[in-house]
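Here, each number is a calculation from the coordinates, and none is a lab measurement. Bear in mind the structure is a predicted one, so any value in this text is a computation, not a measurement. Cβ atoms are built from the backbone, for glycine too; each structure is taken alone.
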Structure 1
Amino acid sequence: MKDSKQVQSQFKLQMPSQFQYLIGVDGGGTGTRVLLVDKDGKELARASAGPSGLMHGAKAAWESILTAIDKAFAETGMVTPALGQMAIGCGLAGVNNKVWADEFRAANPGFAGLAVETDAGTTLLGAHQGQPGAVIALGTGSVGEVMHADGSRREVGGWGFPSSDEASGAWMGLRAINHVQHALDGRSAMDEFAQAIIDFCGGSRDAVFAWLGGANQTKFAQLAPMVIEYAERNPKAHNILLDAGLEVEKMAHALDPTGIMPIALCGGLADAIWAYLPEQLLSRVTKPSGDSAAGALILVKNQFLKS
């Protein structure tokens with residue numbers, strides 16, 4: 001992650017006078033992270049709040065973003081100033097749905113500048129600092145994206161849960177709960193991994209049914225930490241992560257069949273998946289140079305700032 005001096009060097013540009021602050025937003029199905037910088041590009045604070053992926057609706061997304069911004073300003077000892085003094089870049093899950101994206105833009109609560117992109121797009125910008133390359137982002141959901149030297153981009157995955165989001169937290173959780181169903185039915189042996197998930201859901205078969213009745217992408221993703229925890233000693237959990245590694249390899253090949261571009265593995269589950277990647281892929285993947293929130297600041301720079 002870049003320090004404040006590195007962030008400042010990227011944004012020491014000619015800023016329109018109404019922009020006193022820039023905000024980069026990384027908004028997913030589980031949480032929202034914001035990066036606040038001043039008009040000179042100096043990092044002031046980072047903060048987080050609840051989910052702002054657009055599958056939760058535009059109103060809920062803006063509520064989470066504004067909460068995180070308030071927390072960021074509070075970290076600096078300031079009361080949040082008028083939104084008209086700020087430009088904000090938002091990398092959000094669900095922007096591929098044009099209706100959701102239009103609803104979000106229309107609900108702008110008053111920011112002087114608003115730039116909206118997929119969270120995959122801002123992850124790509126942050127990971128390679130706006131330079132050509134590819135990313136595979138693994139969090140609540142998953143997606144891959146590549147940017148070529150001519151600026152053209154292409155996305156792989158990102159079709160949404162439950163039909164897509166391979167190797168994501170929600171994808172892992174769905175497979176974990178399926179193992180629980182088999183164990184409860186006697187279709188496979190009960191083990192400590194299944195029992196841990198049953199306990200998490202309430203401790204009984206009926207509780208699992210009730211949990212499933214309200215389960216969505218975010219709730220399934222809450223099971224991913226247990227998959228990771230048990231993977232070293234439980235074959236079922238171990239195989240879920242091995243399968244996740246294979247799905248990452250498929251995305252990598254689809255993004256860059258030539259095998260020459262750098263591929264940054266990003267997101268909250270990237271480190272956990274690393275040890276389960278196929279050996280041939282390990283020689284190609286890298287750590288990102290910056291995160292999605294930093295990429296959202298690059299988005300703002302590209303749309304509103306002049307060099």
Structure 2
Amino acid sequence: MNQKLTPSTILLLTIPPLLWAGNAIVGRLVRAAVPPMTLNLLRWSIALAVLLPLGRAALRHGSGALANWRRYALLGLLGIGTYNSLQYLALQSSTPINATLVASGMPVWMMLVGRLFFGVAVRPRQVAGALLSILGVLVVLSRGDAAQLLGLRLVTGDLYMILATIAWSFYSWMLLQPREAPPLRADWAAFLLVQVGYGLLWSSAFTGVEWSLGAPAIAWSPQVVLALLFVGIGPAVVAYALWGAGIRRAGPGIGAFFVNLTPLFAALLSSWFLGEAPHGYHALAFLLIVGGIVVSARR
């Protein structure tokens with residue numbers, strides 16, 4: 001695992017938060033039209049259709065997809081089934097600002113999970129970087145006004161987001177434990193296809209429970225179809241492929257700080273969609289978050 005940040009690694013770890021910011025906005029917009037578990041199932045079904053022609057190596061004999069089914073079933077549960085389902089479920093009751101605030105604890109959870117379950121030491125520079133990064137997120141959430149944070153109230157959705165963040169921490173560390181065997185090691189599409197395949201089994205089970213509890217039918221519209229295509233291709237296939245490649249280069253501890261770019265991108269995207277110009281506090285938040293990345297990545 002190489003802890004050095006190169007321009008290409010920075011790009012690999014920056015694009016996913018941008019796409020995930022769009023995913024959060026879209027998930028909030030369609031929350032009344034598509035139940036959360038169903039939304040996650042449809043999202044990854046679209047991703048599976050995209051990956052099938054690209055990751056055919058996963059279907060070949062000897063790929064390890066069946067021999068290592070426990071590992072891939074767990075990756076599918078954490079990264080495909082649990083994290084995304086909980087995120088969409090959180091957006092049903094939690095406001096975007098609260099959910100983003102809860103998710104900003106990602107660097108802390110990543111360090112704790114790495115230390116307690118994977119034996120990775122926590123260094124002082126990582127703690128300092130985490131504090132800088134979280135401070136940058138708080139600047140975005142408060143819109144530059146500390147009084148805004150005093151009005152926050154936690155709801156059930158925020159608890160779901162905490163659980164989602166912990167699941168993502170385990171998922172990211174597991175991407176390195178152990179290394180994949182050929183051909184999945186060299187084929188990102190095949191590796192992701194295996195995860196999505198197992199993840200869809202979990203997502204189907206969660207959706208079945210949702211339907212049995214009386215979830216409303218999908219309110220189909222052209223906007224819903226476009227939303228599903230976006231979340232099924234961009235934040236799913238493209239973002240996960242780039243994230244996996246970036247994590248293998250820089251490690252989960254460094255990658256966690258890039259996740260905190262998501263609320264900044266979400267704020268900028270929201271401003272763009274609403275026709276509002278970015279403010280000075282966006283620049284300050286960007287500097288703090290990037291500062292946290294630089295401090296944590298220094299040798």
Structure 3
Amino acid sequence: MKKHVFITGGAGYLGSILCEHLLDKGYRVTVLDSLMYGEQNLNHLCANPDFDFHRGDARDEKLVGSLIRDADVLIPLAAIVGAPACDLDPLMASSTNRDAIAMLCRIRRPEQLIIYPTTNSGYGTKTGDVFCTEESSLDPISLYGRTKCEAEEIVLAAGNSITLRLATVFGMSPRPRLDLLVNHFTYAAFFDGYLVIFEKDFKRNYVHIRDVADCFIHCIENPARMTGRPFNVGLDAANLSKEELALKIKEHIPRFYLHFSEVGSDPDKRNYIVSNQRLADVGFVARRSLDEGIRELIKGYRLIGRMPCKNI
């Protein structure tokens with residue numbers, strides 16, 4: 001009997017890649033997504049008999065309850081993502097990012113494994129000199145970070161659960177995201193040829209979207225070693241400052257002009273580096289490099305062309 005994985009938000013940036021990886025590994029996949037942005041990212045999966053899709057709201061208890069009855073694994077991806085989007089509609093952000101997760105934990109059966117992706121942006125404004133581990137304090141600096149941290153606490157308290165503190169994700173997807181730093185910087189380099197960068201020394205950790213998808217599968221296949229704990233998910237070689245990231249992209253697009261401004265500031269004050277050792281200790285290491293991701297993004301932007309500013 002094939003394991004059945006239920007995913008909310010499965011038509012999004014990460015979900016559309018995760019569905020593909022799960023199906024390739026022989027899992028049954030059911031997706032619930034509101035398609036609030038008009039996504040049609042899963043059309044290519046409809047011929048697969050192990051794939052099913054339902055359009056609806058992850059906050060709808062009756063609907064969610066009916067769809068998870070025979071699921072073995074629950075992966076709630078549905079979220080209002082990023083600080084600006086959450087600030088535009090705080091009630092929507094709180095009800096989707098936190099309350100829907102609490103509802104899922106309440107109605108699921110104890111034997112159903114929950115794998116919840118949160119963000120390592122919960123580490124907030126550290127020095128950028130000391131590695132954050134899963135034991136480091138969480139100091140989110142935005143509503144987005146707070147709702148994700150609160151949801152993580154709920155999931156871990158529910159039992160039979162794993163949480164993944166994702167680094168800043170990069171790479172192409174059927175639903176492109178240009179608000180993520182690597183994707184954004186590469187987009188600016190490719191289309192505009194220049195970028196003004198504030199707080200060039202602020203650091204962040206990064207991870208390829210397909211490594212994240214593979215990490216979910218690793219969790220499904222190794223729950224005994226992982227349940228009850230959070231795990232940082234990032235690329236060890238990619239604890240980089242914004243300046244280092246931009247210069248890496250310039251290696252691939254030499255005409256990229258960079259201005260590191262000493263005047264002005266970035267409203268995003270996150271500054272931290274992350275240790276992914278706990279995840280390595282249970283057998284998973286991210287393997288796709290920044291260079292691979294940048295080359296992939298350049299091909300993708302060549303394919304899709306310039307996108308409307310509202311998507312950046």
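Work out the source of -9500 here, i.e. which of 1, 2, 3 gives that when helix-only ellipticity at 222 nm (-39500 (n - 2.57) for each DSSP H run of 4 or more, over all residues; to 500) is computed. Mind showing how you got there, number by number?
Details: 1: -13000; 2: -22500; 3: -9500.
Working through the options, I get structure 3.
Say we calculate mean count of other Cβ atoms within 10 Å over residues 21-28 for every structure; which of 1, 2, 3 gives the highest result? Before the final figure, lay out each step's value.
On the way: 1: 28.2; 2: 21.9; 3: 16.5.
By mean count of other Cβ atoms within 10 Å over residues 21-28, the leading structure of 1, 2, 3 is 1.
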